[in-house]
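The data blocks that follow each hold one structure.
What follows draws every value from the coordinates through simple rules; no lab data is involved. For clarity, every value in this text was computed on a predicted model and none was experimentally measured.
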Structure 1
Amino acid sequence: MSKNIELETKLLQLVEENTSIFPKDAKLEISEVGDGNVNYIYRVNDEDHSVIVKFANSFIRDSDTRELSTKRNEIEYEILTRQNQLSPGSVPVVYHYSSDMNCIIMEDLSSFDVLREGLKEYKTYPHLAKKLSRFLYDVLFKTTDLVMDEEEKKNLAGHLVNVDMCEISERLVFTEPYLNNQKLNRYHASNEDFVTKELYKNDKLKLEVAKLKNQFMNNTESMIHGDLHSGSIFISHDDFKVFDPEFSFYGPMGYDIGNVIASLTISYVVSKYENKSEHENYQEWLLDSIKEMIDEFIVIYHNEYEKDVTTYMFNNSDFKDYYLEKIMSDTAGYAGTEMIRRTVGVAKVWDLDRVQDHEKIAEIERSILSIGKDLILNRDKIQVGNDFTSIINESVQV
């Protein structure tokens with residue numbers, strides 16, 4: 001046990017009393033395994049079995065001043081339960097939720113890679129795009145008013161609101177990257193003029209980001225994950241699982257799809273500038289995955305729309321096309337805001353952290369910011385996978 005002996009003792013007791021995973025005489029061990037910014041993640045195991053316990057403190061991790069509602073764990077429990085119903089096997093199995101302890105006990109997926117860790121080793125996963133597109137359609141489109149019972153959906157949307165977690169996203173994604181504040185934003189010093197021109201003084205861009213922020217705050221379209229990137233995906237050679245939906249609420253579905261596109265795009269751009277010939281297959285896979293994920297989502301959408309949408313006014317080809325155009329436009333816009341905030345904002349991603357000393361870091365940042373800006377400003381023209389990859393290739397001239 002670590003310094004949190006009292007907490008860990010309680011968690012062990014919770015596991016013993018509320019799961020049937022372990023034999024009654026099992027000698028259980030507990031160890032902290034998470035490295036997140038908000039919660040505490042533990043593994044409880046004996047010689048043959050293990051579970052994960054996620055504990056939500058009433059303060060943000062490693063802080064005794066920044067309070068944070070523990071409702072996030074209740075929401076995550078409900079989200080995982082519903083996601084498993086909508087897309088069976090695509091998320092960890094939940095064994096128990098304790099409202100008294102603010103804990104979720106769930107399946108241990110340590111036999112999988114976290115996609116982020118696999119990308120660090122330049123691994124490729126050919127099935128990722130198809131698995132993701134299926135998951136995104138099932139959990140996003142099927143939780144809209146077009147598919148769900150209207151009353152159930154509206155009640156669920158109200159219940160899942162978590163003001164604290166939404167405020168974090170609204171501030172970090174849609175506000176701080178566009179403020180000229182050196183305490184908030186971090187980027188290579190040589191890019192000061194570029195960032196000032198392209199972000200801080202770009203009124204056209206800021207207007208479009210304001211529109212996207214307004215929609216993020218007010219469009220209760222579907223049950224989104226809220227923080228879907230390579231660090232929230234478990235993956236193996238033939239399977240994958242999405243986890244960590246603590247930022248989940250009812251918002252625009254393009255936000256989730258766009259976050260995935262942004263995550264893969266940043267990895268692609270960084271790898272291209274590293275310019276290592278042995279990584280060409282990895283780079284090609286990343287770009288293909290971006291295109292395939294979008295196009296496969298579109299295929300599933302067209303194949304299953306009429307079956308899933310039963311409301312008379314929505315079940316016609318013209319509305320179907322209109323709705324898909326909006327999903328793709330939102331996807332492009334939110335991919336752009338995610339790329340910008342991960343490049344200049346306080347919450348970096350590992351791809352950029354690991355190349356801070358690279359001789360071309362300034363070029364890498366400018367390339368990612370340019371792609372993000374183009375995705376936002378041209379989002380209404382971006383409708384298929386090639387539209388995304390064309391913008392990426394135009395900005396990555398290595």
Structure 2
Amino acid sequence: MYGERTGGTGGISGSRTAVTDVQGTVADGFEPVRDAFADNFARRGERGAAVVVHQGGRKVVDLWGGTRDVDGGTPWTPDTAQIVRSATKGVAAAVPLLLHQRGQVDLDAPVGTYWPEFKAAGKERVLVRHLLAHRAGVPVLDTPLTPEQARDGVSGPRAVAAQAPAWEPGTDHGYHAQTYSWTVGELVRRVTGRDIGAWIADEIAAPLGLDLWLGLPEAEQHRAGRIGDVEPPAGTGTPGLRVRPKQAVSDAYRDPASLTRRAFAAIDPLPDENDPAYRAAVLPASAGVATAEALSRFYAALIGDVEGVGGVEGGGRRLFAPATLTLARSEESAGPDRILIANTRFGLGYMLHGPASPLLAAGSFGHPGRGGSLAFADPESGISFGYVTNGMQKNVTADPRAQALVRAVARALAG
């Protein structure tokens with residue numbers, strides 16, 4: 001049942017529902033989100049999840065329910081964290097943009113300026129912005145990496161630097177599902193001398209007080225619940241995903257020669273995401289661990305001040321300057337995606353609102369995680385949103401549970 005706890009500052013108050021083991025609070029007017037969250041457990045196969053929403057930096061939704069492990073019985077608690085898969089990309093993307101904001105990275109410079117080895121095999125003219133907008137042409141590896149190689153910090157950057165592009169860089173886009181880890185991660189390491197996980201810990205997570213890790217420390221391993229694949233109930237398919245008529249997404253995944261299959265299989269076999277070694281890996285494409293609160297607070301800090309947060313970026317609390325925010329959500333790639341076989345839209349590092357990744361409104365930017373998680377911000381409404389789950393369903397960008405929550409936020413804003 002919903003907790004008796006009241007929110008104090010900000011006017012958040014709790015209320016009751018007939019659905020058991022769903023707890024938390026919502027601000028007045030955001031009751032549709034509470035109802036949609038409960039409905040996910042009743043109708044959409046949810047096992048354990050949390051959703052947090054901020055508006056203008058003030059928390060207006062804080063809900064959790066179910067079990068911390070997809071296959072267990074221990075209740076989810078407010079501090080339960082989960083692997084968020086590709087929602088990690090949105091956190092990682094902030095790093096090169098902040099480095100640009102600080103004058104340390106030129107988005108229009110060749111990647112080889114910072115990472116000379118990357119110029120091999122016809123990639124001399126790949127720009128930094130191409131990495132962030134999935135236009136670099138290296139979503140696949142001719143020789144996939146083992147899970148151990150993927151996380152060793154050396155094999156991935158070496159492999160992607162040697163890889164010939166699948167198309168002329170800069171001329172088209174395709175989702176760099178796994179290789180994003182080694183392109184963006186190595187760029188940051190070359191520029192800063194630190195791995196991207198340490199940079200995020202020092203420059204973002206610690207100042208903002210986020211329970212968010214790229215490279216989960218041993219002391220925090222107990223925070224992460226077990227995730228697993230679950231079948232959604234009939235009739236709850238992914239809304240909004242439009243594919244090319246002649247090649248459905250499922251066909252591309254089945255074809256071992258397709259760019260789609262090869263992109264997701266750049267690590268082969270796929271790693272066990274519940275393995276502490278994987279959770280500890282610095283893989284900015286996929287291995288972030290976070291609470292829903294941390295994801296929503298992170299995006300709130302990208303677009304404005306966050307309630308209860310101390311000094312960030314020279315005494316303020318906002319991470320992105322207005323010009324950087326414009327870069328993050330200005331369209332760089334749009335149309336048929338060579339990997340996802342859908343019409344995708346990307347800014348610099350972030351998915352933008354569109355048919356394959358429905359967010360709140362036209363100006364929203366963020367990133368989903370394959371199978372469930374979603375985090376984004378909408379500057380015009382001041383909304384930031386974080387949703388994490390342990391039940392991974394068969395979808396890539398538009399999970400029906402997350403979409404039900406987004407639609408509920410829209411209803412709340414409409415009054």
Structure 3
Amino acid sequence: MSGGLVEPTQRVSRAWIARFALAWIGLYAGLFGPLQVLLPQQVEALAPEAKEAALALVLGAGAACSLVANPLFGALSDRTRSRWGRRRPWIALGFAGGAAAIVLLAAAPAIPLVVLGWCGVQTLLNAPFAALSAAVPDQVPAAQRGTAAGYLGLAFVVGVGCGTGLAVLGGATATGYLLCAAFALVSCLPYLLGGRSGRPGPAEPWRWGSFLRGFWIDPVRHPDFGWGWLTRFLINLGNAVVLLYLFFFLSDVVGLADPAAGVLVLTAVYSVAVLGSVLVAGVLSDRVGRRRVFVTAGGVLMAAAAVLIAAWASWPGALVAAVVLGIGFGTYSSVDFALLTQLLPSARDRGKDLGVLNIASSLPQVLAPAIAAPIVTGLGGYTALYLVAAGIEVAGALLVYRIRSVR
């Protein structure tokens with residue numbers, strides 16, 4: 001393996017996985033408590049007549065910051081040499097700064113300041129996002145990565161549930177922000193304080209030219225990496241389009257008097273469904289040695305959930321769709337990350353390369369508002385929106401079979 005680093009062979013312990021998953025739970029709570037409930041509430045209070053466009057602006061700007069921050073922090077962590085290892089300094093810095101940005105966001109009195117606050121949250125929390133992602137190929141052997149990715153998918157579900165629950169149970173929007181910030185900070189401490197940090201690898205001289213050129217990974221030279229990137233991009237784009245206006249869909253189409261509580265219920269139903277699939281799919285993928293079939297099955301199920309919402313725009317329909325979406329996302333997410341870690345071109349640049357792959361997750365957050373806003377406001381409404389999302393997800397699910405090096 002290039003760069004003087006080798007693939008890990010020692011299996012990680014259950015305690016390491018628990019600390020790792022808890023850090024991810026806090027990270028997702030810090031991101032999705034605002035994203036699912038608090039930002040829509042805040043935007044609706046500050047700009048009730050243009051809430052769709054205002055929310056699209058806030059989320060698009062934040063996602064644009066994420067687009068740059070994730071690979072940048074990944075590359076910086078690759079080059080960090082410290083007594084705490086390559087990744088932990090960035091995890092600590094990102095959680096501390098991200099929590100502070102969430103607190104400042106709670107006090108934002110106008111849409112421009114909400115935009116700035118959310119950009120700060122997205123930028124800073126992408127430091128631990130990049131560093132924690134790279135910890136998997138750093139420390140987890142390939143044969144155990146499906147299981148580790150399953151716990152990562154589980155952490156996503158629990159984190160989204162905790163963030164949404166804190167946002168709703170906090171009552172006032174500002175209180176919800178404060179609870180999410182505190183929870184994120186506490187959750188990262190066990191990982192930062194316990195266990196091994198991984199070998200830092202050989203030090204290299206800093207050269208801006210090679211640093212910047214490293215962000216381009218030629219899909220002709222590395223075709224499987226390119227197909228993996230495109231698959232993740234399309235499935236995440238479809239999912240982002242589905243979730244972007246869920247709060248407003250429940251309010252304006254389904255007619256719920258309390259759409260925030262509706263989001264919380266759907267999140268709980270979705271979480272239970274994910275729990276039934278995420279660990280099973282990850283462990284099964286390790287045992288059978290196959291990844292692609294799980295990614296395809298998960299993507300197709302997620303598309304089916306979008307079709308259900310389009311065809312059955314009611315509260316019962318939303319509940320059924322949440323179950324299908326949960327099973328699909330659990331199946332997909334438990335294996336997708338494990339698959340992608342096996343496509344990295346260089347062991348030396350794992351953080352940066354995973355950051356480039358994570359662009360496939362953050363870029364959809366930038367593009368989803370541009371796709372969704374005109375469809376909802378004038379090109380077919382929510383029915384057309386969810387059918388478009390389903391088509392995008394099916395395309396991503398099928399293209400995973402262009403990857404040749406991983407079964």
Point to revise | Structure (1, 2, 3) behind the derived value 23 of relative contact order in percent (Cα under 8 Å, 6 or more apart) | key: 2
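Determine which structure produced the value -7500 for helix-only ellipticity at 222 nm (-39500 (n - 2.57) for each DSSP H run of 4 or more, over all residues; to 500), calculated from the coordinates; the candidates are 1, 2, 3.
Attributed to the structure labelled 2.
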